[in-house]
Each structure stands twice: as C-alpha cells, then as structure tokens.
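S.K.: What follows is a set of structures to go through.
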Structure 1
C-alpha cells in the first residue's frame, strides 16, 4: 500500500490491511523535505539580506532626523560591519561639519579621507564622486557663505553611498529568490541552462554549496540499490538551534520513516514482476484530486452511507471505513 505521511491514513491501513507492507510515497517525501528547506532558505534570506536592508534604512532615517534636529542621536546596536562603519563615519561627519571655522572643516574633511576607516568603507567611491561634484560642477568653496550648502551636500553624498549599498542588497535579494528554487531542484530534472544558472548563483552565494551537496545526496539515494544506499541521518547536518521548525520536523519525519520511504527497493527484489513498475513508489494523485472535488462540493454527503456511496462510485472501487471513523461519526 503506497500512502503519504498522514498518520490517519496509516492507522486506517493498518486496521483494514494489517499484513500489507506500507510504502511511503517518494514524491511526498521529497516534497516534505523541499518545503522544509524552502522555509529555512527564506529564514536565512531574512536574516542575512532582509535584516541587512532594514539596517541601511534605519541609519538613513535616523541620519535625516538627526540632521534636521528632530531628536537626539540614539545609541544604535548594529549587526552588520558595513552599516556600523557607515554610521561611525556619519558621526565623524557631524562632528566635523558642526565646527564654526570653515578652515577647520576643510582640513578635517581631508584628514578624514586618509583614515583607514574611510579607506575600508565600501561606499567611499560613491561618496567621493558626489563630494567632488560640490567643488567641480557646482564650483563651491569652503567659506562662511557657502558652508550651509556644502554641509547639506556632504550629508546627501553619504546617503547616496549607503543607498548604493542597499540597492546591491536589493538586487541580491531578487537573485536569491530565483536561486532558492534552483538549489532545491532534483539533479535529474535539470537541463544545461539550469546547471549554468546554478553555478553562477553558487558563486554569488557560496554558503549555499553545503545545502546543495546535501540535497543532491538526498535525491541520489533513490537511485541506489539497498546495499549502497546511505542512512538519511546525514540530513541532521542541516539541523541547527535556529533552523526553521518545518525543516526540523521534515528531517525527523524522514529519518523516522526511512524504512517505509525506501521500501520500494526491497519490494522489487521480492517481486521481480514489479521491477519496472514505478507506480508502487508514488501515490496516485488523480484519486486524491477526485476526493478533493467531492470534499469541496459535499453534495448529498450528509450521512456516512452517502459518503461511502459517492466516493465508491467516483473512484469505481470499494470503500473501507475504519471503526474509529464510524465511532467519531456517531
């Protein structure tokens, strides 16, 4: 009997057909694993990319409020190194640009550009481009009259630099949304263009290589004979303290039902006539679609007898009702 991972269906099969070996559908097994991994990849994206974007937006918003003197400078606890460096540079810019003598401002600005902190800042190129425009295109000079315009343009140059970094992350987030489905693909279902895109994506997100190796190993187990197949315990490499509950549950379920998932391998050895029959590995989804259609309409299904009659007629097969279901219907 080939079924999915529903404990209710399994308990019903054991009551009606106690001697029949149970095969857990490999389609539902891979679907269970893929859904758990998809949730985990989304969690990682939110942690590594989305949270990073939020930090850029946060320091941008606070910088505007501080410059307009709407509120005091708050103490920020930033997670990412580049946002922390950018915010420290903004603090230094505020200290320099609030000085009274314009000669001191000009000298300290040039001094800031030589510091190691500024040189290691990823946004320095964009900032310097915008900064130089102030004195070349607009032809401003440091003087008491033009100082207020220069200060405003310097802060805008800083925001232009962090905006560029945020836009890179936005593009990376879009690429990641495309990559996560390539990571989950069965190697047998991949064409050459899929493999090419996957290689490019793994260069952009090298930390996904370990996930891809485990996914490939998982799919490969279904092609091996029983004596060469590995235990699914290797999937526990994906489990961490912070991993998504869906992934944790999926891995535990697969390991617990490993014997049932790969039972088709031993059944083929016991029954050679089923060697080329792939139907024993996968649940017939067409029957499930019919059941779902009946469930949605529920026309003429007010009693248990009517339910059995309608399902039996639509599926063209006899229907067994487990004793516990009969007790619940009373």
Structure 2
C-alpha cells in the first residue's frame, strides 16, 4: 500500500510539472489598492436584490467589493457568465467596488461550464474563485476518496494555469473533503500554489477542531490564498449540539490567535466576509427598500468595523 501510494504521488508530480501554467498570476497575488488584506462581501445574502441595490449596500458599509456567486442558484447562473459577469463588474466599478473574487460550484475541469466560467472570469479581471464542495461517501474508503479527488485537483490546477486564475477550496464543516484539513494538505501538497489552494474558513476550522484547528491552518498555510471569515456559537437542540452563525465578535472564534497566524505565515488574502446570520427579520422584510437598506448597512458596517480593527491591530490593512 505504501509503495503504491508513493508511486501514485510521484506520477502526479511528474504530470503536474508539465502543465501549461501561466506566469503572470503569481506576481499579482495579494496586490491591489495598497492593502495587504482586502475585504470583499460574499454576495449570497444580498443576491435576491437588484445589483444596484447590492452595490449601494456594500459601498455604504465600507467593504471594498464583492465575492460574487457564479453558480447554480447564484447571482449569475454559469450558463450566463459570458454576458452577465462583465456587465455586473462594470456596474460595480461605478460604485468604486471591485469584483475580483467569485464563488463557483466547479469541482471538475471537464464539467460543461467550467472552462467558460474561468475564461470569462479571468478576462474580466477576476483573480480568485472558490471551488464547489466534494463529499466523503460512507461506503467508500476515506483514503481512496482522497486519492480519487487528487487527479481532479490536478486537472483543475492545469486549467487555472491556462487562464491565470486561482481556485481555492473551502474547508467546510461536515462530511466534506477539507473538513479535517489534513486531507487538503494531501490533495494540494505537490500542486502549484499559484493556481490551486485553500480558501481557509476559520469558523469551520474551529467547529471541526476546537483546539486543533490551528494545527490544520499552519499545515496548509502556504496553500491559503484567500480567507473566509465568520463567527459562530453552539446551541443545544434537544440534547444535540448544533452551531449557529453570529455577527463577528459575538461568537467563539479566537480572533487574536487567528490573525496572529495570518500575520506570522504572511497570508496576504483577500478576505471574503460571510454574513450567514439574518440581516432582516420577517417584519423588517416588509419595509421599503430604503428601510431595508438602512438595517442591512448598519449590520455590515458593524462586521466591517470589527474586522478592520483586527486588521489594524496586526498591521494587515
């Protein structure tokens, strides 16, 4: 088993060396507007609104742009990316907002829309995208699952290199690839960090490893090219512990330890701010758009102020 595993990885390394990687992306990673860690808003909680309304909310909140959903059920459906993504990016520019990150459901280089999404995004100035999720299957051996996905990651890295864009896989709590984090290390270890890596999510990291999350983060630090931030706490539901997402600073994330690690390992972002608590309650959803916007902006500003405080504290802004 050990010999076959070694042979498998050596074969992948040789194949990876021959991929047609572009050379321009690496020099541009982390650059832009003079910030070390730029902040974008994961657009999901605002996707139901008109894009101009979304831009007004983000502009007024002090957040620098969007991490825009380009996936099934997202702000942009993958089949419409060629027409809609450049259009929305131009609209965002009018509000002085960047759209240099997108969220996809890409899990394979051979999926029907994968290449067109990456080609269009890169041409429009997008530097980073988030991959879709991959599952562990109960009836399949854990290690065999990791090895199976290794070849998919290699192929995606090759396509990313072709278009000069970085794909980040999010560590998500649950029975997903990336939840233990050590599996991401195995999947990414001999692949080019310029084109494929991790979008590290501290909330999910702490949920899966209350004390050991920091070891996982340190293990894959060189592969972390984007950061997802949100906070959480636990609640008891009929004797079963469940997590709930809360505004930044109201939960259990160890922010000092997290940002010190970001600083120590020279992780240069950008950051995607995930707002996964309710921005509006049922009564507030009945308000005029102006009334809704006031509430939304107030909550986004609060999260952004919290985040900005830590970025200043650790000289990351």
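Nothing in this text is a laboratory measurement; each read-out follows from the coordinates by a stated rule. As the structure is a computational prediction, the values presented were derived from the model and not from experiment. Cβ atoms are built from the backbone, for glycine too; each structure is taken alone.
S.K.: Starting from the value 0.90: which structure in 1, 2 was FRET efficiency 1/(1 + (r/R0)^6) of positions 107 and 227 (r between Cβ atoms, R0 = 30 Å, to 0.05) calculated from?
M.R.: Answer for the origin of the read-out: 2.
S.K.: For mean count of other Cβ atoms within 10 Å over residues 75-82, which of 1, 2 scores largest?
M.R.: Numbers: 1: 11.5; 2: 18.1.
Max of mean count of other Cβ atoms within 10 Å over residues 75-82: 2.
S.K.: Next question. Determine which structure produced the value -20500 for helix-only ellipticity at 222 nm (-39500 (n - 2.57) for each DSSP H run of 4 or more, over all residues; to 500), calculated from the coordinates; the candidates are 1, 2.
M.R.: 1
S.K.: Work out relative contact order in percent (Cα under 8 Å, 6 or more apart) for each of structures 1, 2, then name the structure with the largest result.
M.R.: Once relative contact order in percent (Cα under 8 Å, 6 or more apart) is worked out for each structure, 1 has the highest.
S.K.: When distance in nm of label points 7 Å out along Cα→Cβ at positions 115 and 195 is computed for each of 1, 2, which one produces 5.1? Mind showing how you got there, number by number?
M.R.: On the way: 1: 5.1; 2: 1.4.
So the calculation was done on 1.
S.K.: Follow-up question, since we're still on this one. Compute Cα Rg over 2.2 N^0.38 Å, for residues 139-218 alone for each of 1, 2 and report the one that scores greatest.
M.R.: Greatest value across 1, 2: structure 1.
S.K.: To which of 1, 2 does the computed value 64, 24, 16 (semi-axes √(5λ) of the Cα gyration tensor in Å) belong?
M.R.: Only one of 1, 2 returns 64, 24, 16 for semi-axes √(5λ) of the Cα gyration tensor in Å, namely 1.
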